[in-house]
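A.B. asks: Each in structure tokens, the structures are laid out below.
Please treat every number below as a calculation from the coordinates, not as lab data. As the structure is a computational prediction, the values presented were derived from the model and not from experiment. Cβ atoms are built from the backbone, for glycine too; each structure is taken alone.
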Structure 1
Amino acid sequence: MKFFNIQVPEQAIGTILQTKIDLKTKPPGALGKLESLAKQIGTIQQSLSPVLTQATVVVFAGDHGLVQEGITPYPQEVTYQMVMNFLNDGAAINVFARQNGLKVKVVDAGVNHDFGNTKNLLNYKVNKGTRNCLKETAMTIDELAECIKKGAVIVNELYKTGCNCIAFGEMGIGNTSSASLLMHYFTGIDLATCTGRGTGLDDAGLNKKIGILQEVVTHHGNLDSWEKIMQAFSGYEIAMMTGAMLQAAENKMVILLDGFIASTAYLAAFKLYPEIENYIIACHQSDEKGHRLLLEYLSLSPLLNLAMRLGEGTGAAVAYPLVSAAVNFLNEMASFESAGISNKE
């Protein structure tokens, strides 16, 4: 399922960017990860003076049929209720995005609710929630393709408005189960190791969740293709996010990676197009159990570790000022020459 043309950015400019960074009024390497961020963003944009414009968080929402098996203490209705909370500017992502100058867009990828013509909601609904993957595949091959294509359309619409920096969040009761299954199948890491407490399960609830997911694995057995794995376990919001990330990389946008769910969408994207790694900034390490191992598998070093595990794109929104700081020091900090300061011998 390949629709995209993702290019590795030309690397020659990296040497010039590194020289510019090293000649700032500081010891070499003194700004740590901010220096590598500045170099990465400059390389993505092929510019010695990169800019971040119209930075946006896109929150994808979708429901999961597997919740019928009791994998979460929250009812499925919470998904659409939280969508309304996003639209009413009442959620954590709204607070952090507003604080840090990011826009928020909310997408109905597959919520089990009829929103009608709800203002400001982007309606890309594929179906009213996925099927119960304990009994059948979560989605059809046509639905998977629809998700990938719709994710691409959403990003292209934002790109046309001047957005060159994008973050992806999600909402979907049950989606940590979907993400754990995807991580297990794509990485080969033990299922129990991939599975965390999600919305706050106690020990008994977590053990029940792991048991149900093991039954799901037994039902589906070995799956020998990317498409079969995604069909079997993905949520509509995760698959649509995967398509969105791939299109953002094709558009040479800076991609801010959020937590565990978003990282499994990136994992799926990376399995198809490894070149996407050039455009990704890992914003934080979620406290959801599998996320640290997933970041290690993907060779990503997160900017923050605040023991957050909310999703919604909140980790990306909280980290965005650090990304801005990297661009700003590159563009605004004096060099030894311009400041008239002696450099080291």
Structure 2
Amino acid sequence: MAALGVDFPVMVAPMVGISHVAFRAMLRRYAPKGLHPIIFTEMLSTRRLPSERLETTAELRCTGAEKAGVDWFIPQLLGNEERFITPSIAKLIPLNPWGFDINMGCPATHVLKHNWGVRLMGEPKYAADVVRLVRSCTDRPVSVKMRGGSDKICDLNYLDEFTQALEEGGADWLTIHARTREQGHEGRADWHLVGEIAKRRKVSVVANGDIQTSADAVAVLRDFGADGVMVARAATVRPWILWQIAEDLGWQETPPGREGERAPRSRAEESVEFFRACLALVDELDQHFGDRPEDALKKFSFFAATGARWFMFGHAFWAVTKKAKSIDHLRELMEDYRDRFDHPIKDRIV
């Protein structure tokens, strides 16, 4: 990743309903000074993008630092047709994204019917043509996020052929969610597969899938040979995981305002930090979606529901947040609940 100017080989995945501007801003509060984690947007449909307005579309809202290029973000594109992809990229350029990502991993039925997502993994040449199309529209880095396999097993030989085609098509780096389409988010990811592909490619290869702790991320980088690592759902329960990973990789700086501190690790530290992160997210939602308070509440509720599985009593916390009638009411409910919150965060969920 260093060849692309990336100083921190850890990024946060595109997650539908989660990776909006407020979540990205909250995560960056935990980025140690001097590091630039790449954080993706939600999956964006190229059929919708050309007609959407940058000023009002929720999924397209960005921070001032993102637009200035200080904070790096990447829009993830869903699509395969020039008539939609070309104007979509043109629409997004004024937001100053660090690069563009092509979704070749989503297994959702409504995505597959358009021959998008993981369906693009069925034909290497066709997929490579999509990469060439995106490459022709921008001089910024182009990546592809894919699955380890489109069927029931991860086929190393096919993945080798497929990733070679993408490399030749102009992809600057590749992210492999090391599970098959059939697995969804279940079962252990095959990090060995990612390491093997990384050996065979000239471009960087990033591992995604089952990265649930800082130890997982460090192992993928040091023991499995990946060039980078992509965290996903674990960032909804441990937003400070970027800080933990940086610390474990030897980075000495702390996030701004946290000088002299260490990343939260113990049960007590993480319980306190989770509420600090939640209140920070509420503040960011108020700032970026204050004109749409109902949307802000829905986004927080979805965030709480996503992370609830890591808590022994996570459902109870989510239920409390669902009672909120306004952003201020949500703050009140959370501050009242905080003093009674002592739920251990699990290292892993099934």
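A.B. asks: Looking at Rg/Rh (Cα atoms, Kirkwood Rh), point out which structure of 1, 2 has the largest value.
C.D. replies: 1
A.B. asks: By the measure distance in nm of label points 7 Å out along Cα→Cβ at positions 194 and 242, tell me the structure among 1, 2 with the highest figure.
C.D. replies: Between 1, 2, the highest calculated value is found for 2.
A.B. asks: Also, quick follow-up: For structures 1, 2, which has the highest computed value of distance in nm of label points 7 Å out along Cα→Cβ at positions 34 and 250?
C.D. replies: 1
A.B. asks: Determine which structure produced the value 92 for volume of the Cα convex hull per residue in Å³, for residues 2-49 alone, calculated from the coordinates; the candidates are 1, 2.
C.D. replies: 2
A.B. asks: Identify the structure, out of 1, 2, from whose coordinates helix-only ellipticity at 222 nm (-39500 (n - 2.57) for each DSSP H run of 4 or more, over all residues; to 500) was calculated to give -14500.
C.D. replies: Corresponding structure: 1.
A.B. asks: While we're on this one: Given a computed value of 1.48 for Cα Rg over 2.2 N^0.38 Å, for residues 90-145 alone, which structure among 1, 2 does it belong to?
C.D. replies: 1
A.B. asks: Assuming 15 is relative contact order in percent (Cα under 8 Å, 6 or more apart) as calculated from a single structure, say which of 1, 2 it is.
C.D. replies: The read-out was computed on structure 2.
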